[in-house]
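Only the coordinates and a few stated rules stand behind these numbers; no lab work does. Bear in mind that the values here come from a model prediction, so they are computed numbers and not experimental data. Cβ atoms are built from the backbone, for glycine too; each structure is taken alone.
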Structure 1
Amino acid sequence: MENMPALFADHIHNWPDPAQHAFHACRSLFHASAKALDVNPLDETLKWGQAAWRPKKSRTGVTLRLHWRADDPGKLGVFMDCKTDLAARMQTLYPDLPANDGRRHIAIDLTATLPEAALSHLAEMAFSYHLSPKLRAQTG
């Protein structure tokens, strides 16, 4: 995906290749999900030292964040607002995801195939979180 903010490029430049590839794939999935929901554009920023995405239009959706840590190099963390039920819904919908705390964090195994369907679904649910119940029902 083109037009990556410089702050993201600076943020991930020391990450290992698998983490950088997963980051770029997730970023593309997040943008595609926002476009499909017609909640573009996304605000791309760093929150708590983590790459973050959220629809720019207020009261549309909630933030998704990605983070890689050197002390757990084989995983990419996906974080969501702990005041939502997103992680719990993901636990029910995708029980095979390797690590989901049911509250705010899902760990993606960088040695496995990226769970694109699950991540796209998570982005759809997050980016439409504050929209009408009818639209939320369509996204899970």
Structure 2
Amino acid sequence: MKPETRELARYRMERAGQTREEAEILFSNGKYNGAMNRIYYSIFYAVGAVLILEGLSSAKHSGTISLFLSRFVKENKAPEETGKFLRDMFKFRSRGDYDDFTEFTSEQVSESLRELDVQLSTLELLLEKMMREDTQF
């Protein structure tokens, strides 16, 4: 794997962590829709980090999700829970950003933040494994 690919994957994972911190700040200030948006982008960036190690990317969010589901979840390289969380957060982010009168609750965001932490850890371990093995799945 090329050094620049590793660097890009690490950058995306760092960005996922930074975006997770943004979600926490928004949540702490009662900005629940904004927090849900950042939760989605955090998992999206982490998935992008894993995908790039296989040379995969998409210009569309739906394409990125589809690639991850088909190449990682369906092939049992990543847990179904990660795929479900990614799909759910995409739906929530879309509703919060585009649907009128959508307001997330503190409980919804708090639960999503807890699950985000689990899924980020899962993806970080997968990323480390892929880099350590220096092979594509």
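Before moving on, here are some points about what is shown:
- With mean count of other Cβ atoms within 10 Å over residues 7-14 derived as 15.8, matching label from 1, 2: 2
- Structure from which 16 was derived, percent of Cα pairs over 26 Å apart, options 1, 2: 1
- Structures 1, 2 were shown, and helix-only ellipticity at 222 nm (-39500 (n - 2.57) for each DSSP H run of 4 or more, over all residues; to 500) at -12000 was computed from 1.
- Label whose coordinates, when FRET efficiency 1/(1 + (r/R0)^6) of positions 55 and 119 (r between Cβ atoms, R0 = 25 Å, to 0.05) is calculated, return 0.90 (choices 1, 2): 1
- For relative contact order in percent (Cα under 8 Å, 6 or more apart) computed as 31, the structure of 1, 2 it came from: 2
- Given 3.0 for distance in nm of label points 7 Å out along Cα→Cβ at positions 63 and 79, calculated: source structure among 1, 2: 2
- When distance in nm of label points 7 Å out along Cα→Cβ at positions 39 and 111 is computed for each of 1, 2, the largest belongs to: 1
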